[in-house]
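Student: Structures for review follow.
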Structure I
């Protein structure tokens, strides 16, 4: 396994460490760095997510100087593999007829072998180079992996318990379309343990690992107030914005796509509030707005890696400063640079902070190893 070309463990990033990188993707956009990113994407991420198609294509891009040069045009805070593959799938979903369709499991009932896909991928990209370049330089990775809520729910339960059983007042950082703010409306299955309405359109099962006992999932667990914040919120009433969200779902992830579509339908009935802007600047105001008598809970899933170093420090320091007024609980689910993500809880109280690791988990919530109760 190749080592990542950059420091990537955002889950353990210390805001007081001045030697930490500007962002998880810092390191420039030179050809060697981008090539290594595609190698790592193929050899680690594609095997975690189980995507033979993207694995084959990523290895092809890594050995193709022309494709690497195009992918290098992404902004420094954006992951080139994810953005390139989303741009291509977005265009495919728009309907251009091309033989590349025949390799995508979500676009054809009997896909061609993934190992033979790179020639068609390269031909498609070159035929649509201008459109691909436009997407690479203007769009962002703004996933709404609804399944991550199955990792968040036990953490919410733990925070609610520590807050005395009060309803949660929640802010999601990097909320995208804000679908995970609707977590109360999903149904969860942790083996023999279930929570939520069995009639929900969004059903989220996961595999349990390890022997750690989950915190009690009380029927009364609830969010009394919530808001999301995102630089460019996704408007689910905009068909083009929804298509971009769907394009970010990997082709083999049919169930994840179904869960996303179901959550979008819920959001059209119960629209979450998502504020446009820089979270590091807007979070203090949102914390002030949160009603008294509720437990303050901020959360983020796989979004902190896109923050510039200064913005990330400002975000974390704002919670620590605000905790002079009332406690703030911060739940973070982020990549580690290894084959799993980490779920952590930082408690800010009276200007102090304490961080504990709650769980190891699959980046898309397919398994959960709870470590603390």
Structure II
């Protein structure tokens, strides 16, 4: 059994905790969060030993592995403490907010031969895995364009101050939504060498972006586009899609399916003929022992546990591969001149009662 602890018991943290506690090879020995009423409830009803102090948990629980699901600004310091104690680490995305921190942590983990993984769960979705396989097979011919999109209904009204709307804490669509799409581009088409034509704009948020658009450039001549908007209520939840064009066809993949079009059949894909072939995630996904939100969430935790068992330090979603996504985010920020996103136009005047209700909602949301 792998003695495992986790820090950060918010939305993603509780999801990870449920999966970890159901895993046959994981022994949860501690949880940590600053919200005491949450940790009190967990201790009372689950028996999990919880802590308010991160260092105390590491000292007393003595885990072999740590899962980090805190706000992004806390990742680097907590990951470094765990690595220096010789722990394997699974960290939620984005990995770090400062590329220099990421480089230091990658070097530290690799020097100690520790297992590392970042929660880019889309790499464990069957349709995206299939898209990566098809592109790498060469069946599309010379690949000349890639387009990654991510849309969803996260910010649909004027926002006040929560950690998601603070750039210093990793807020905004660039750090929350775009990093998923960027990681998929890196996974399926390769890592871009530069970006330009950056548009970062607040639709409802003040000081961070609600939408991000840019052009991706590659040394090979491949071009790309990134399109992200988390203020689109036409989507019920986050929807991510990637499309790749080559001289012999095209492929488009989302959470549900992988659509492949080949001008001519290719020997590297004997099971795919000329014309259209559609493969569904349900047919491309391996069964998991515990289902919560989607097979990919359990699959990535199982992969982390197996990597520890097998001492696999160069597997999927390592700190090194996640750092590539952080580098692209950094390029986007630099290409935009490091400027804050354009602010949304001022809202129409509202009643004092409406403003008071809005402020109360913001305070409650910030507490959550």
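Student: State the single structure among I, II that was used to calculate mean count of other Cβ atoms within 10 Å over residues 145-152, giving 24.5.
Tutor: Value 24.5 for mean count of other Cβ atoms within 10 Å over residues 145-152 corresponds to I out of I, II.
Student: For the read-out P(r) over Cα pairs in 5 Å bins from 0, in percent, for residues 49-104 alone, a value of 4, 19, 31, 27, 13, 5, 1 was computed from one structure; give its label from I, II.
Tutor: That value comes from structure II.
Student: Separate question: One of I, II was used to compute Cα extents along the principal axes in Å, and the result was 61, 60, 36. Which label is that?
Tutor: Working through the options, I get structure II.
Student: Something else about it: A value of 5.3 was derived for distance in nm of label points 7 Å out along Cα→Cβ at positions 113 and 281; which structure in I, II was it taken from?
Tutor: Working through the options, I get structure I.
A short reminder: the numbers here are calculations on the coordinates, not readings from a lab. Remember, predicted model here, so these are calculated numbers, not experimental data. Cβ atoms are built from the backbone, for glycine too; each structure is taken alone.
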